[in-house]
Structures are given as structure tokens and as C-alpha cells.
Structure I
Amino acid sequence: MMKYAKTYQTPIGMMTLIATDDAVEEIVFDDGITANGLENDVMKQASEELREYFHGERISFSFPIHIIGTPFQKKVWHALMEIPYGETVTYREIACKVGNPKASRAVGMANHRNRLPIVIPCHRVIGSNGKMVGYALGLAKKEYLLEMEQRNMSFVTKIQNV
């Protein structure tokens, strides 16, 4: 199976999309990753949608993704995809949503292993005290994403009223 990997500049650093012919499998924010520079239609769509997201013109994604993980991780990630743009929930709320109220730490580990950040919005999960805690990409990126989404809420309101 052919793998494609291309790096793009974003407001939070270099982003590499990794995809097959059918779907994006991974979004990596790491300046040290080696990309083969190959791009297919799936990646073109994904890079355009992510560009629109970073410019405040998009609140959800339609490009195909392939989620790789354990059954528990997939349950958590699907719950994360239900968090509305610009809103936050706690690790405990996600644990309850997936049927295990005592699994807050396991939810945190699933978030840490999320291979599709932003699309699976683990940045929208905060500590039960309302503070920013844990984010695989670093708290500065988490704060940037949440603040950006809050700034763009007028766009969300506008498209919901259309």
C-alpha cells in the first residue's frame, strides 16, 4: 500500500500529513519528521480543510480518516469528535461518556496517543478544575487552538444562522 507524507506550515508549526490512497492516518506536528513529499487527492483535501480551520473558515472536517487504536481508544476518540467547536469538556466527562467514570487517566492516555490531532479534537479536553492540563503537542499549542476557536465563534454563529 502506497504511503504519502507531506509537510505544510501552520500557525502552530510544521504539520505533516501521512495518508494512504484512501485516508489520512496521521497528523504529526514535529519539525524532525521526514516526509517523502508525495501528495494525493486525500491529502490535498485534508490540507485545504486544515488551512481553512486555521483561518477560522471551517469548524468540522470531511476528508476521510483512518483511525488506528484499541477499542477503548477508538471509543474515546469518537466521543472527542462530538465535542462542539470552541467548547471544552473534562477528562471525567469523556470517561463518563464512554461508560467508565473512573477512567479519567485512561482517557488522558488515549488523548496522548491520538494520531489525528485537531480532527479528533483532544485539545478540547481540560482538567476537572477547568485548567489546561496535558497535551501531546504541548500546552502552548493547546491554548492557541482553544483561543483561536473562541475568537472564531462569531463565524460559527453566522453559519448556524444561515
Structure II
Amino acid sequence: MSFENNFLQDSIKRFKSYRSLGDKTFEQLQEKDFLVQPSSESNSMAVIVKHMHGNMLSRWTNFLTEDGEKTWRKRDEEFEENESSKEKIIALWNEGWDCMFHALKNLQEDDLTKTVYIRSEPVPVYDAILRQLAHYSYHVGQIVYLGRWVRNEGWQSLSIPKKKA
């Protein structure tokens, strides 16, 4: 297997692991938990999911042929707190990930050295993938942290629980 093919497969594997952490967090939450903000300047899990959804659709729709910052994206609206059901939030989560995985699975090895554009900035495809991997892991970490904070002692660890190593 070539380096390029390994890179694509490993990237998909990493993205799936981050999605799974979010999924396992959401399974532990009640609807009201998605709207909790630790402070007025913090984002709720619902807002983080809306932002990731907007980013994923923008970046991965027509990934190789259009700028990753689409004119139809309303980024500022992603950060507005508004009530939404757990079902709607998870539907946004799933739609974003599905869009991304569809784009990644359709890439060919030679696509990795092509150039795409994000906000008019030229970026090699492999770097655009790494950029999004870092971005999504950052936000999934926020989601997991907030989920753990909200659930407190009711939290079921997603890794090795304390004092169990």
C-alpha cells in the first residue's frame, strides 16, 4: 500500500475515532444538556455542533473544485444560541460527518498533491485534511469536556477511568 493510500485510510480512521467520541458523549446526554454554557462567553454543545456542521458542509462540498469557504455559509449564525432538540442537533452532526466522509472516500491517491483553496488561500489537499483533523478534534474535545462537566458523577468514561490504569 502506498504512502498516499495509507494517509487517506489513516485519516479516515482518525476522523471516525473523533466522531465516535462525540457519539458516545451524546448518548449520555439529555436534551437540555446540549444547551448548557459554562459562561456567557462559552459555546454550548449545540453551538459547537452547528459550527462543525457549517464548517464540514462548506469545506467538503465540492472539495476539489470550489473554495472551502462557500458564499452560502452563514458562519456567524452558527454561533447564535437558539433552542434545538437533541434529535435536530444529532441530525446536523451526522449530516456534517457524512458529507466529509463522502468527500474523503472519493479522493484518489493523486488528489493528495493537488491544491484546494480555503478562503482563497492555496492549500495542498493533504494539508487541508490535516487542518480539518486538527479543527474537528479540537471541537470534539470541547464537546467531551462539556459532556463530562454536565454529567459530572453520572459520566461514563470514554477511555481509561481514573485510578483504573
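Quick notes
- Label whose coordinates, when Rg and Dmax of the Cα atoms in Å is calculated, return 16.9, 50 (choices I, II): II
- helix-only ellipticity at 222 nm (-39500 (n - 2.57) for each DSSP H run of 4 or more, over all residues; to 500) derived as -11000 - corresponding label from I, II: I
- Here relative contact order in percent (Cα under 8 Å, 6 or more apart) was derived from just one of the structures I, II, and that gives 18; the source is I.
- Parent structure of the calculated result 16.6, given that mean count of other Cβ atoms within 10 Å over residues 69-76 is the read-out and I, II the choices: I
- Value 12.0, calculated as mean count of other Cβ atoms within 10 Å over residues 37-44, assigned to which of I, II: II
- Taking distance in nm of label points 7 Å out along Cα→Cβ at positions 77 and 149 as the criterion, the top-ranked structure out of I, II is II, with the highest value.
Read the figures in this text as sums done on the coordinates, not as results from a lab. On a predicted model such as this, the values are computed, not experimentally measured, just so you know. Cβ atoms are built from the backbone, for glycine too; each structure is taken alone.
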